1. Who wins on mean projected area of the Cα convex hull in nm² among I, II, i.e. which is largest?
2. One of I, II was used to compute helix-only ellipticity at 222 nm (-39500 (n - 2.57) for each DSSP H run of 4 or more, over all residues; to 500), and the answer was 0. Which one was it?
3. Between I, II, which one scores greatest on relative contact order in percent (Cα under 8 Å, 6 or more apart)?
4. Taking mean count of other Cβ atoms within 10 Å over residues 12-19 for each of I, II, which is largest?
Structure I
Amino acid sequence: SRHDAPTKVTTDSGIEVEPCYGSQDAADQPGSFPFTRGIYPDMYRGRVWTMRQYA
């Protein structure tokens, strides 16, 4: 039918991606090596925002 998902999905850069991802596709937990999901386990929820100025 016209609503069927394409069998092969690629980005503009030519990288092939799955049409749908689930929790089983996630790489490890946040805050653990190789840090693909962030460097802090709770991300930035425990840190207040700071405003800095660079000269």
Structure II
Amino acid sequence: MAAAILPGVSAHSLEIIRAALREAALAPTYQDALDVTGDALRRLAEIARSEVHHG
């Protein structure tokens, strides 16, 4: 279902996003939530960079 909604987004990327949203929603402070989302964005950027380098 998600692949139809977000074509071109890998299952691994979607799992990173889902986990980050879940963890951020349950974070005790907004700073912790920002740390979680920042880490997820960094991981997604690393995936994008590796895809560019490897075609």
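None of the figures in this text is laboratory data; all of them are computed from the coordinates on show. Nothing here was measured: the structure is a model prediction, and the numbers come from that model. Cβ atoms are built from the backbone, for glycine too; each structure is taken alone.
1. I
2. The correct label is I.
3. The structure with the largest value is II.
4. With respect to mean count of other Cβ atoms within 10 Å over residues 12-19, the highest-scoring structure among I, II is II.
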